[in-house]
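Some structures to go through are shown next.
We did not get these values from a lab; they are worked out from the coordinates using the rules stated. In this text, all values refer to a predicted model and were calculated from it rather than measured experimentally. Cβ atoms are built from the backbone, for glycine too; each structure is taken alone.
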Structure I
Amino acid sequence: MTNSSHALLSVFQAHGIDRVFLVPGESYLGILDALYDFPGIDAVTCRHESGAGFMAVADGRLTGRPGIALVSRGPGATNASIAVHTAQQDAIPMILIVGQVPRADLRREAFQEIDYQRMYGTIAKWVFEATDPGQLAEAAFKAIRVATSGAPGPVVLVVPEDLQQQQVAQPRWSAREHASTKPGDATLRELLRRLEAAERPLIVAGGSFEKTGGREALRALAEAWHIPVALSFRRHDLFSNLHPLYAGELGLANPKNQIDAFGQSDLILALGTRFGDITSQGYNFPDRPRPAQTFVHAYADDHIVGLHFAPDFGLVCDPVELARALTPARRPDAPAARAAWARGLKEIFDVHAAWPRRKAEDGIDFAQVVKSVREQASKDAIVCLDAGTFAAPVYRHFGFVPPQLLMSPLSGTMGYGTPAAIASQLRFPGRQVICMVGDGGFMMTGNEMIAAVERKLPVLFILANNASYASIRIQQELHYPGRTLGTSLFNPDFEQIARAFGMQAQRIGRPEDVASAIASGLAGDGPHFIEVMASLSVSLPERRS
């Protein structure tokens, strides 16, 4: 018998959703039962709601469709909130379905009841609590549109347990994507005139270029006009880091001479980026509120355009379509100074991105591990990172070249890496997936790697064990030298944990063993785990005297 849960799932299926991530709960047993009748939707059982949520976030980023997570009320919904926040910060389409207490018990402080409008209201694009079984399909239909339109983000659907198995009409709805927009002809002509006249233009490109054809459109625009490209925070995989026009990432540790050089630009094309606090270097680049140079900000959400910086051209449009509209069929003659400008920015980046030469006395410099991964990674590898100091050499030195992908949380949340690797390998089973995670982040969601064993996913997990929450330890040493507390970790035997999970595992403590261990890990046909006894000292600032 078809019911309200079937109607909800039918809408998902009609929009290409073929996978959901879940931790089962009694408050949504009706939806879980209906899912049994949809063999085309792969149900991935997770061990913690944060892991399920992170997998949904990663899947949403990879597909452009909402990643779906299902959790139970109260504790389950609370555990999943970290993923909702990540989806909001990273602008990723996601739908979280939360089971709820029966309607008669709502707002009575019933067992595990939460008012989810109040809980998620500031981090979700839309929170809807159904009050009638006929609303489930319509809510799913709207949730897909809200999650994917404008600035993508998370939606929360709350379904009381007594609304999940009633007979309702079974709609066959399928939403069309919003038509792509671009500025009018007069605006385009003026932009082209400014582009032609600029001597030191700079493109700052963001996540909107992750869509199909986006990277190609960005490269075509940059090459046609010979414009250097700087990428917004942690969007390294949008433009080849080896390209002569690549100027680097606007992130957490840019050298002063690089930011000073960017400041000398006379035209900034901020395309598909929110230009938030990190990309703008604490709202200090460009000048705020009125940039000194011609400032073009293009984004698909009118809330974002001009939010922090007053643009000369504030364009609420599809940045990819704008890039295509600004790309001439024939390469125009660029001002003579532009070649020197691009060359100077590339030289600054190359110096900053050079691999370090240093010796660690307390373990392996994890930069050496990253360098070996870079040398052995396939041309279409997917690199999944957790948050921590181990990731810094990836951001600074790795050198991504499309179609390689970087799966990394812009929100800086720990626990993302392992679930993201599972979701990535499930979505692209023929591609190489490499997960790098610290000892702190691994202990948060590392249990999700059991899915790699269960499904025989050939993920290479590389864990940096420096027995520390090192990114916080760094700040302690800077601001409170010699007074570290709460940042040291007493760790288990990670190698034995991985073996107990049922995967090949090894521990390396000598630099000369790094390359062969990675080669072995990448050669297997199942999951492989490498524990690296990593140096802590190379990350820490020198102690003040």
Structure II
Amino acid sequence: MKIDIFILFFFYYISVFSIFGYGIFFQRLINISENKRICLGYSGLIGIFILIMYSYISHLFYPHGIYHNLIILILGLFLFYKNILEKKFYNTDFKVLVVIFLLLFVSFLIFKSHDDFPYYHFPYTYYLNQNSLIFGVGHLNHGFRTPSSLFYFNSLFYLPIIKYYLFHIGPALIFGSTIFIFFSNIKASIQKKDINYIYFFDLLSLIFILVFFYRLAEHGTDRSAQILTFLIISEIFRAFAVKKISVYEISKLSIIFALSVSLKAFYLLYGLLVIPLIIVLSKKIGFKNLLEKILSNKAFYFSILLLCFVLITNFFNTGCLVYPIKIVCFTDFEWSIQLKEIERMALHYENWSKAGMTPNFKVDNPNNYVKNFNWIKRWFETYFFFKVSDFLLGIIFLLLIFGITFFSKRKQKKNLKKEIFFVYIIMIILLIEWFIKHPALRYGGYSLIAIILFIPFSLKFEKYKTKLYSIKKKTFIIILIGITVFTLRNFDRLIKENKKYNYNVFVNPYYKVDEDYFYLENKIYDLTNNYNLCKKNITKCNQDGPFTLKKMNKYLLIKRR
């Protein structure tokens, strides 16, 4: 057995502890806690949040090289160790953290990564390791025009020995932290004997992400954002349930929402969920008091700051605040993507999501295909009846298992919760927008469809009158089944990857990296090298390709000829 599996395991765990260290420190720094008790599950998400912010800022000035990243890692480990020694955490929470990420390690072992990983996820992250900010880098690859904050986060884990084999640590952290939060919420509800619709929604969400999102290689940036959507809905319901809204609820929602938008810009649309939240909370404490709580909340300002960095980075890459929405694009700058190209790519994205394009097929007239629902027939024939229908059957089966498990002939009366109805309407509006504009499951469809089904069923399960010990027993069985399915499906995946790709985790546990992964970095190097040659002898300068390089203060600027 080679030592590589132990090296990967070692760096995986110390990275997890480092990230949680930053999260714990930041929670205490701006007082994000419930009754002075830190939620260790949220420490993971908050650690990701604060490191993403740092990554955006630092890359403006210098690349995220190996030794820079090593310092960041060690500092996080120190913060984690310091806080554990202070004994402000319960030993149980630490044990749960270790167990959750031990279970997730089997999904962390992958050979074939996400389809977009070699295309632009890996190249963009590696670009962050090798270069500081380059204006107009979106010209080199259209994937570089829509970077995710996960790339900035992952770039901080280019480390000695392990090199770039932790570039999928971000999805694993979001996955594990969210599982931890849902598990903690479920446990707390049982302890408080508060078995309501939120309890069932959390349990359904936990099992869903374990069973349906078991393959970490498929997460990319899309599924990480969808996992956070389940958490956003859960936290909104919890904000509805508390008698008095606190800084804690506002902080959590601000950070989760900002994090999801930074992963995928179109999640800005989910800001519509703020409307019912403000209406309900204003009735509880008054709009003026609510506004004061929001404006005095430090996490709220950090969240706004993160979104600003995302928009600024998009602008530096393409000239657009959100690409390819032409209304927020500024095409007059030297590095800007031109309007014709923006319109072409907007059509490309829509055509792809509506089944008008695949790796092996493209409709003759994409512009006509996406108009007036001309796409519906082909979408149903090639996408709905192969992917959406299978997904719906899976959810129905999950709900059937829950129904059988928690069914009781004894029922209790529950008042209709109008605030939930408002959230439900917003989710339906978002589903309609999804269907009209980008009806692919990866673009928000998984979470939208699941949540719209989970909410009414959670309300239904709430009405069943069952003794607490029975609820505890059934919950334990459901979670055990979810963990078992997650583990077995990943072991089955590893066996198939071994047969198909000869992937043996005990020989070489790392994901596949080919020379092609570095194409764009080599292109940047060639442009830089040619630029330096041009400076020495401008009359003999002849840069290859359709791009030119220009010096702008201390930064480089890429533009089309």
Structure III
Amino acid sequence: MNKITITNLHKDLQYPDGTALKDILKDVQNELPYPVYLAKLDNAYRALTHEISHDSTVEFLDLRNQEAWLVYQNSLILIFIKAVHDLFGKKVLVTVNNSLNKGLYITLTHKVDDDDVAALIKRMREIIDLDLPIIKEHFSKDAAILLAKRLKLEEAGKLLDSVMNISDVEIYSLADEIQIFYNYLVPSTSYVQLFDVCRYKNGLILKYPHPGDPNVLPEEEKQELLYNAFSEATKWGQLMNVNFVSDLNERILYDNVDEMVLMQEALHEKRIAEIADMIKERQSRLVLICGPSSSGKTTFAKRLCIQLAVNGIRTLYMGTDDYYKELDERVYDENGQPDLESINAIDTVLFRNNIRDLLDGKTVDLPKYDFNEGKKVYGERMTSLEKDQILVIEGIHAMNDQMSENIPDSDKFKIYISPFTPISIDHHNRISTTDARMLRRLVRDYKFRNAPAQRTIQMWPSVRSSEDKNIFPYNDKADVFFNSNCIYELSVLKKYAEPLLKRIKRDEPEYGEAQRMLNFLKYFDVIYDDDIVPNNSILREFIGGSVIVK
């Protein structure tokens, strides 16, 4: 018998060799707060079908865990594809594009009406109620490539053919539906209970529960600007002829990267110039730049100031970090840790008054925050705004109404920035924007903040939770979106991130997440020569060598 310590419950149980984690889960699920979709066995992620063979610690994971959330999404996608093919035929291609409207935006090579959507929901529910097994098989790389060709999964076959350091591929089947997934899936269809499907634009939204409330479907949000931003990102990928990871790998293999890099940077510069023109035309006095962690806000803001200067507009650049509250006013999260991500950590009253006074032509003693002492320092920045100057302010809370509620909306120009990844692994395996941002932050934290990868991974759930509360609700208030993704960036970041992730040992709690990211990165070829990245690129904010962010 093996001693299994359930860390969620602080209890020990005994099980024989060969017991599946899903069977252990049956004994404790009623004691856990939410349904479970994945486990962490001795700090490594394992599917619920995994069988134990020794004394172990097990943590059962629900949707509050990023990897478990992806397990749910991918399992739901497989059920969705199966239902589509059952109803409309195997030739219909399903493309999972991006996260949108609290769900996944999906397009089909088959036009659907409301009756089709109702039939699709009904068929998915039937598949779920049948509790059909989702079977995982391991194929060799060559066998998986042959299978991909037989199933007409062209991009999956090209990707596997382009990757050298892979010998084993996981193939999932649901009855007669066979697909390649690069994450774990649930053992059977009945694990996936909450979903909905609705029409949107030229496709469908596949809805699923979110980490903030795993037992309910979130209310739909109409994110028109976000849809347009993703559409623009897709267009950029098409312009560069890089739509899938295999296309990027091919450019690297044949030493054809330079033109792609320069084109990506030119697209960024063109878009920044267009935004500067909008600001000039509107005669905005206050530019507010907001975005989640590792979006490249600082580089973007300073490049925007340069483009505004080209338009004859002088700027005063400010960040919101200087307005953190003093130590004795600091707020704490539910774990008793300083909550520096919350709007409540900012002295919003002082910020509003300073901005209002500047716009009114007054001289203001702007604070400079001393992070070592945990207090604001005054007397170093006596500042006034001249008549032909405008304020450019960036920060994660810049668009929160509490920051500028005493200023007329007619004076404001709001910009939301985030890296929207235009390429996918294949048609139904997308690249999460969240993962791309975490890799950026992991590299930057190590290079410039002396923080190991363990620290970044440990903090990331708290960062994500704060973004859901304090940043994402405001993206629909933006006047424009800016996509800060560099289509080639993951191939550059890989050589920095991989060694950091590999240093995380099996006995460390961050091991599972590190292995997940390593598994994701293995499908990207590396761009070793940083010299091809221009020194004003947003990517330089994370890898170093920027002439903009010192």
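The table below gives the values:
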item: At a computed 33, 22, 13 (semi-axes √(5λ) of the Cα gyration tensor in Å, for residues 112-311 alone), which of I, II, III; result: II
item: Among I, II, III, which structure scores highest (criterion: mean count of other Cβ atoms within 10 Å over residues 72-79); result: III
item: Origin of the value 53, 35, 32, where Cα extents along the principal axes in Å, for residues 208-367 alone was derived from one of I, II, III; result: I
item: Relative contact order in percent (Cα under 8 Å, 6 or more apart) - structure with the largest value, from I, II, III; result: II
item: Among I, II, III, which structure scores highest (criterion: distance in nm of label points 7 Å out along Cα→Cβ at positions 192 and 248); result: I
